[in-house]
Structures are given as structure tokens and as C-alpha cells.
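Got some structures for you, see below.
Every number in this text was worked out from the coordinates using simple rules, so none of it is lab data. Just so you know, these numbers come straight off a predicted model, no measurement behind them. Cβ atoms are built from the backbone, for glycine too; each structure is taken alone.
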Structure 1
């Protein structure tokens with residue numbers, strides 16, 4: 001089955017035709033390195049990369065003061081449509097994504113109803129065509145109603161445009177069902193994205209200082225580690241494609257590292273989030289629920305293990321886990337507030353500031369984590385700036401200093417823990433399919 005053809009059905013844009021764009025004078029940076037050249041995009045595809053291109057185009061952008069990056073591919077993104085579009089609809093979610101340098105996003109299936117049928121995949125695909133500013137790739141539910149029991153119709157959903165399957169918000173709770181999911185997905189060449197959480201062990205906050213001091217229900221590392229261990233065993237049993245998402249536990253990082261050293265027919269990959277890279281549980285205030293997430297913000301040691309996993313290649317990708325919630329829900333007491341962070345609006349700037357500007361990783365490694373590796377794992381013709389690749393590009397000012405204020409948050413979800421941060425690095429243009437969908441000048 002042609003995966004590219006089916007995946008690209010999921011893409012949505014608000015305009016019917018891409019523009020021809022010439023990007024002049026920028027420093028192009030991707031996982032391969034740095035080079036100075038112009039970029040010509042025609043009909044949504046990168047047509048030419050070379051110095052001194054002269055061509056009549058619809059738009060010419062002077063990027064001589066900026067760097068030019070492949071657009072970010074966010075493989076974990078929550079939109080609340082269908083079900084709760086007042087919390088985040090396809091338009092507002094993709095506006096937020098474009099603002100943060102994201103040119104493609106994976107819409108997770110924990111909507112209401114769950115995206116567990118070809119009819120619902122078709123509904124989201126058509127809505128995305130009408131409303132989306134960036135590419136929307138649809139993740140179908142691994143099991144019906146995300147209940148962890150009966151497998152969904154992967155083949156029929158694939159024909160309508162899914163790119164992967166997941167019960168995100170839940171693990172596939174039954175080991176038998178998870179085995180079947182990996183086997184069934186393998187026959188179609190797609191990946192199972194697993195949310196590793198044993199619900200019987202999960203709680204309000206990381207087991208440690210917060211649970212000891214305030215009596216919150218503990219959420220130990222073991223709640224994640226148990227599912228990670230089980231799924232690694234099942235991936236090796238089935239030879240399936242397993243992607244473990246939003247890893248927060250240092251123990252899980254260690255297990256994934258060891259599993260990847262000994263891979264055979266199976267493929268095991270993982271992602272982490274910006275908030276698990278940046279924060280630890282001593283940063284949490286109980287009167288500020290913006291850092292209440294699932295999985296929870298964990299210890300300093302876990303954070304250090306995550307960063308080590310980024311440095312040694314254990315971690316394949318960084319994804320937002322963008323999870324917008326209305327203020328009236330987030331303003332509850334800590335145990336009652338829903339978990340989640342609205343994290344798309346400043347995805348690239350926050351990562352640039354905290355990882356690249358601070359000298360933890362190079363800009364080339366960052367593009368590998370947010371662009372190239374997601375594209376490779378899920379077989380998308382993007383992630384690099386090369387002739388013939390999709391015309392999905394971000395023009396970025398690495399020197400721009402500013403303070404993040406509330407009016408800059410374009411998502412409907414204002415549950416944003418970086419408010420009032422003074423950072424360095426700003427998205428100037430986001431180009432998707434040869435179309436300027438965000439400009440800082442407007």
C-alpha cells in the first residue's frame with residue numbers, strides 16, 4: 001500500500017493553490033549542516049536551491065538576516081474538534097502551530113467521539129481541508145472508543161488518510177489488544193503510538209516532594225515504566241513499529257536505550273516534550289496548574305536522564321503534546337484541574353532558547369529532533385531542505401529578544417507556563433506547501 005498517498009490525503013490548507021516563493025540570502029540549516037543559498041518554491045515543492053536565483057515569483061522574501069529551517073513536524077498534538085471546538089478547533093490549533101514554527105501536526109484521536117472509524121477520519125480530513133493552516137495528519141484510534149479492547153479498522157481508516165494509530169490519553173490497556181495492534185498495524189506498514197500509562201498507578205503529581213508535602217495522589221515512574229517494558233517486549237515479539245510518546249521517566253529512557261541497541265525486525269522510537277526537558281517537580285507551585293500534565297513533571301534526575309537521551313540519540317523526537325484547556329477548568333485546585341499544557345505557540349522559540357542558545361545541543365541536532373526524524377519515522381517527504389521535498393519552511397530570527405505576553409498566545413488554550421519569560425529567537429515566517437501561513441510582520 002502506498003503510504004505517502006494515503007498520508008498526504010490528511011493535509012489541509014485554507015487556500016486552494018500554493019504560491020511561488022523565492023527566499024533570498026538566508027543561511028539554510030538542517031540536519032546535514034549549514035549553507036548559504038536561495039530557495040525557490042514552486043507548486044508547493046522546493047524546486048531549486050542555489051546562490052543567486054533570479055525568477056519572477058508571487059513573493060520574494062529577504063532572509064539575509066535570518067536562518068532558514070525545515071518546518072517542525074509535531075507528532076503529538078491535541079485538537080478538540082469534534083467534541084469541544086470551543087477549547088481548540090482545527091483553525092485555532094493550526095494558527096497556534098504556524099505561530100510556533102510547526103508546518104505539520106499529528107492530530108491525536110482522543111476527541112469526542114474518538115477518531116476510530118473511516119467516517120470520523122473523513123470528517124476530520126474534510127474539516128482540515130476547509131480550515132487548517134498547516135498540514136494535519138490524522139492519528140486513528142488503535143482500539144474502538146479507545147477502550148483498549150477491540151481493534152479499530154486500520155485498513156479502512158488508512159484509506160481515508162490516517163498516518164498512525166494510538167489510544168492516546170490511554171495506553172492500550174490489554175496486552176492481548178496491544179499485541180494485535182502491533183501485528184495489525186505492521187500489515188499496513190504503520191506505527192502504533194503508545195501513551196505509556198498504567199491507570200491503576202497514575203495520580204495527580206510525580207511521587208515525591210509534592211505528594212509527600214500536600215498529600216496528592218502519587219503518579220510514580222512505575223506507571224510509565226511498566227507499560228514501556230511491556231510494549232518493548234510485545235514489539236520484539238511481533239516485529240511491529242512502536243513509538244513511545246511523551247517519555248518522562250529516566251527508567252523508561254534506559255529501557256528504550258537498551259531496546260534500541262538490540263533491535264531486530266521491530267522498530268522502537270520515542271519522543272519527549274519541551275516541558276519534561278525544561279522543568280522538574282521542584283518548579284511546580286500548587287497554585288499554578290499550568291505545570292500539571294500527564295505524564296507529570298518529574299524529578300531533577302529524570303530530567304537529566306531525558307537530556308542525556310537527547311544527547312546520545314536514544315530520544316528520536318521532541319513533540320509538543322499541545323493540550324489546550326479553558327481557564328475555568330485549569331483554575332481549579334491542583335488535583336481537580338485537567339492535565340495539559342498549551343505549548344504550540346512558541347514551540348521552536350522555546351526549544352531554541354532552552355537547548356540551542358544555552359549550548360546543550362546544536363541547531364542542526366534540533367532540526368533532526370523536530371523535523372528530520374519525525375519525517376523519517378512516519379515516512380513524510382519533508383524534514384530537510386532539499387530539492388524535491390515539500391515546501392514547508394520556517395524563517396527564524398535567532399537574535400530577536402523579547403518577553404512573551406498573553407496577547408501573543410494564539411491558541412484558545414491559555415494554559416501556558418512560559419508566560420512572561422524573556423527569550424531569544426523568533427519565528428518570522430512559516431511557509432506550508434509554498435504558502436505563507438504566518439508572518440511576524442502582520
Structure 2
């Protein structure tokens with residue numbers, strides 16, 4: 001794909017013709033009336049893979065046929081169902097298969113990981129996070145420190161960008177880690193921020209955190225299936241994610257977790273325990289002594305929710321067929337194409353009612369698929385409603401941001417062109 005683009009519709013048609021991932025669009029079901037122009041909400045809820053229904057019916061048939069014996073006689077025995085997710089999730093996470101597990105939901109997994117990796121001792125009791133982290137993460141952190149009897153306002157350090165920036169720099173994050181090293185116990189950040197779309201430098205943050213003698217974990221809700229990850233090599237201690245955004249697992253789909261081998265293979269690592277994390281060879285012996293499985297699987301507590309994992313299984317099969325190299329290449333090209341068109345078309349015009357800013361960093365390593373646009377003068381919801389009525393399924397976040405995410409597996413370049421063309425009729429880009 002070229003790095004310089006043309007402004008014509010014909011050019012967007014040509015990009016689609018040359019797209020090696022074009023065939024995967026037919027693997028998904030698209031919502032809305034026939035007049036709907038584009039679905040740009042993969043960062044909120046991914047589309048349904050067509051094969052999900054077939055897989056669901058297959059498991060329902062096995063339940064009907066086998067009853068309880070389906071745990072070992074089903075075509076995909078439920079006793080070991082979760083194990084088939086390890087390989088594809090490890091590819092997406094940049095990890096070894098024994099470092100990842102599909103289980104629970106995101107915030108549940110975050111609580112589990114916090115129980116293992118928040119180990120306050122002496123003066124080292126503080127936690128660093130970003131000020132505009134997703135509220136559920138902040139609620140989890142606040143409830144955790146309260147359980148230890150601490151005041152969240154004194155223990156949790158919320159990082160805010162410098163006055164001239166709309167995004168936190170890696171330097172600001174690492175400087176805070178260094179500044180608080182004597183009192184720091186844990187760093188918990190997003191891989192990609194849900195609001196701004198900024199991707200953090202997880203490798204450098206991990207290095208800085210470990211030099212400070214603390215643990216580091218990431219919420220990858222907006223990162224996994226979206227940006228390249230190398231969690232093992234980056235020496236991240238833990239990570240958690242959901243599967244209903246870029247992973248297309250369906251609403252409320254099973255979540256996931258990563259635990260680095262240095263912790264997962266250490267059976268003395270503290271954890272919340274349950275029978276499904278126990279040695280599977282003796283799991284049903286009802287022994288009194290807990291023997292955790294090696295790796296991330298040893299952090300499970302309950303058996304796999306098979307029917308809640310089927311959508312994810314369908315989607316992961318598509319990811320593996322498409323290949324991450326092609327997906328990442330198209331993601332980068334689509335984002336750059338959208339930014340190029342906004343700069344080229346959303347030009348000054350006194351008749352335009354809206355002024356917009358792009359708050360997502362556009363530097364190669366600092367974003368994923370999602371572009372966040374801030375609308376000035378409290379007119380954001382008005383612009384969002386206008387674009388929605390034109391058939392574009394976007395996402396609104398209070399108080400003033402519209403989020404747009406072209407997804408490589410099912411969005412087209414023509415859709416990006418149509419969206420920006422419509423946007424340009426109403427909005428002018430204001431430089432930050």
C-alpha cells in the first residue's frame with residue numbers, strides 16, 4: 001500500500017480492489033438498514049462472524065446428544081475447551097501459549113490480577129494509572145486499596161498530560177515512575193486508551209517499572225486484536241482484556257488474561273484460587289491441597305463458559321487465516337488514509353457549523369485503528385447525530401468526542417472516503 005494517497009473516490013475503489021484482506025469482509029454480518037453506509041464501531045462491539053451461529057448450533061447439538069458426557073465425548077470436549085484458545089491468543093498477545101488463558105470478564109480478571117500483583121509492603125504502597133483510564137479500572141483500583149485500609153486519594157497516582165499535550169508522553173510516565181520509585185508498588189495502564197486512542201509504549205514502561213522495583217500490568221481491551229503486542233518480550237507482568245471489541249466475541253464474551261512465565265511457572269505466586277486452576281489430573285479427586293496448573297491456566301477458578309466462548313472461537317479462526325502481518329499493515333494504511341482525507345477535505349469554510357480536533361496521536365507507534373475527534377463549543381452530540389442519520393455507525397463519548405474505528409477485517413476504504421466526505425461538509429479541522 002502507498003504511504004501517499006489521492007483524494008478521489010476512484011482511488012478508494014482501487015485500494016479496495018488491491019486489498020488482500022477483502023475476502024474476509026464476507027465472513028461478517030452487518031447491522032442496520034440497507035441504507036447504512038459503514039460500521040465504524042469495532043472498538044466498542046465487533047461484528048458477528050457468520051460462522052458463530054454454526055458453531056453455537058454444533059455445541060447445542062452435542063449438549064442434546066451427550067448431556068454431561070459432553071465434557072469428554074463432545075466433538076470439542078468441554079473439559080478441555082479453553083485449551084484450544086491458548087495458541088491463537090498467544091499469537092495475538094505476543095506470548096507463549098501457557099502465558100494466556102480465556103476466562104471470566106475483563107474487570108473480574110483485573111481484580112484477580114490485582115490480588116496477585118498488588119503486594120504493598122512498608123512504604124511501597126502506591127499505584128500509578130492514567131487519569132482518564134476507563135472508569136471500571138479505576139473502580140477496581142479504588143476498591144482494592146480500600147480493602148487494604150488505604151485512602152485511594154493518597155495511594156493512587158493519576159497521571160495527566162502536560163498542558164501543551166492531549167496525550168501522555170512515555171517520558172512523563174517514566175518520570176513519574178522514577179519520581180515515586182521508593183513508594184511505588186504497581187503500575188496499571190491501558191495498552192490503548194479507550195478515550196483518546198493513544199497507544200502506550202508498554203516495553204519502556206515495563207522497563208521503568210521494574211527498575212523501580214514494582215509490578216506492571218495493562219488493560220488491553222482496546223489493544224488486543226488491534227495493535228502488535230509482544231507481552232513476553234516486553235516482560236509485562238500481567239495483562240487483561242475483553243473479547244467483544246476487536247476480537248468480535250460478541251456482547252459480554254469471555255475475557256482473557258496474560259501472566260508472564262516468571263510468575264505463571266512459580267506456584268508460590270499468590271492468587272485467588274478455584275478448582276479449575278487446580279492440576280487437571282487430580283481436579284476431580286476433591287483433594288484438600290491446592291495444586292495450581294503451571295502458567296496462566298493456574299489462575300482460573302471456574303470451568304470454561306463454553307457457550308460464551310463460541311463467538312471468540314469463530315473470530316480467532318478468522319484472525320489466524322488472515323494473518324497478523326496483513327491485518328496490521330491494513331490497519332496502519334486505513335488509519336493514515338483517514339487522517340490524510342480529514343486534513344485534505346475538512347478545510348476552512350465559514351459555512352461549516354463544526355470545528356474538530358484529532359486528539360489521537362498520529363505517530364506510527366502511538367495509535368491503533370481508532371481515531372478520536374473532539375468537537376468544539378459543546379456541539380459534539382449534534383455532529384454525531386447528524387453523521388449517524390447519514391448511515392454511519394460511530395461512537396459518542398461525553399463530553400465532546402466522536403470515536404471512529406475502521407477495522408481491517410471488515411471495513412473498506414470506500415467507507416472511509418464516504419465518511420470523511422460527509423464529515424467535510426459540516427466540519428473544519430482545527431490544528432492542536
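Work out the source of 63, 48, 43 here, i.e. which of 1, 2 gives that when Cα extents along the principal axes in Å is computed. Could you put the intermediate results ahead of the total?
Values: 1: 63, 48, 43; 2: 74, 58, 34.
Corresponding structure: 1.
Say we calculate mean count of other Cβ atoms within 10 Å over residues 135-142 for every structure; which of 1, 2 gives the highest result?
On the way: 1: 28.8; 2: 17.2.
Result for mean count of other Cβ atoms within 10 Å over residues 135-142 over 1, 2: largest is 1.
Among 1, 2, considering only FRET efficiency 1/(1 + (r/R0)^6) of positions 71 and 423 (r between Cβ atoms, R0 = 25 Å, to 0.05), which has the greatest calculated value?
Details: 1: 0.80; 2: 0.00.
Of structures 1, 2, the maximum of FRET efficiency 1/(1 + (r/R0)^6) of positions 71 and 423 (r between Cβ atoms, R0 = 25 Å, to 0.05) occurs in 1.
When helix-only ellipticity at 222 nm (-39500 (n - 2.57) for each DSSP H run of 4 or more, over all residues; to 500) is calculated, the result is -10000; to which of the structures 1, 2 does this value belong?
Traced to structure 2.
Which structure, out of 1, 2, was FRET efficiency 1/(1 + (r/R0)^6) of positions 47 and 223 (r between Cβ atoms, R0 = 41 Å, to 0.05) derived from, given a value of 0.25?
Values: 1: 0.25; 2: 1.00.
Source structure for this number: 1.
Please state which of the structures 1, 2 yields 3.8 when distance in nm of label points 7 Å out along Cα→Cβ at positions 255 and 391 is computed from it. Don't jump to the answer; show the numbers that get you there.
Details: 1: 4.6; 2: 3.8.
Computing distance in nm of label points 7 Å out along Cα→Cβ at positions 255 and 391 on every structure in 1, 2 gives 3.8 only for 2.
Using relative contact order in percent (Cα under 8 Å, 6 or more apart) as the calculated read-out, with 23 as its value, let me know the right label among 1, 2.
This value belongs to structure 2.
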